[in-house]
1. With FRET efficiency 1/(1 + (r/R0)^6) of positions 40 and 112 (r between Cβ atoms, R0 = 30 Å, to 0.05) computed per structure, which member of 1, 2 shows the largest figure?
2. With percent of Cα pairs over 26 Å apart computed per structure, which member of 1, 2 shows the largest figure?
Structure 1
Amino acid sequence: MGERRRGGEAEVINGKPIRVLHVDDEEDQLRFTKMFLEELDEEVTVDSVSNPDEAIRLQGRNSYDIVVSDYKMESMTGIELFRRVRKRSDVPFILYTGKGGDEVAESAYEAGMDGYIKKEAEPSHYQALSNRIRQIVEKRRTKKL
């Protein structure tokens, strides 16, 4: 696994923070997810966008470690966004949604996504999302070593 340091500094994996691009067309979801993820893991930074087309543009310009996307958005689904991002990049991708059930999860994995997390009313589900982000990014970084 990558080098980890604690103490006056934030935990660092392989000397780099975890950069997350979060896509959701609900502003409250963007705000709360950013707040909780950055609070739960001080090494995580979240850029939030409400427009999937903007997410594609940002992913092309920036080096994100992972994309976290809602499923049902006005202009496209999270699976459609994944397919468009995948044409340009192999960045890990988590579908993070409150809509849909087993069929959406199955479609996400069939498309090749790295994870599926169900949004819940309980704030504790943010810990599951945070853990999954870290797990996927650590695995990717370890493979690249």
Structure 2
Amino acid sequence: MLDPTNLQDIVKYSHKLKLLYVEDNIEIRNSTARMLENFFDDITIGVNGKDGLEKFSSKKFDLILSDINMPVMNGLDMIKNIRAIDENIPIIIISAHNETNFKNNALNYNIDYYMIKPTSFNNFTKAISEVVVKIYNK
């Protein structure tokens, strides 16, 4: 079994996974993508929920990391549509919204982790670790 506290193993296993990362803010997207490169070799980026859903529909992914508040289609609508296709894919939300309503709506779609922006590298690593362990320890 994969140990979530063994960062070396988490990194080793996460590099094998295909990640869909959806974020509309270019500055946040670029800085988070740099952090994600420590964990994933295969990262596909969507710039809004509609773009993320289109990318999800055209490629097999192991994990989704998404913002909620985006133009064209928000993250919750994207997740609702993704859940209709694949109800088990792990999803991490990273949002500037700390309101109960956003969290509850996200939890209704069975997301795996909810982080508030800005997040520390430690919180980010914890979320990635927990989801990677969940994927490999099925």
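1. Once FRET efficiency 1/(1 + (r/R0)^6) of positions 40 and 112 (r between Cβ atoms, R0 = 30 Å, to 0.05) is tallied for 1, 2, the winner is 2.
2. 1
Every number here is computed from the coordinates shown, using simple stated rules; none is lab data. Values in this document were obtained by computation on a predicted structure and should not be read as measured data. Cβ atoms are built from the backbone, for glycine too; each structure is taken alone.
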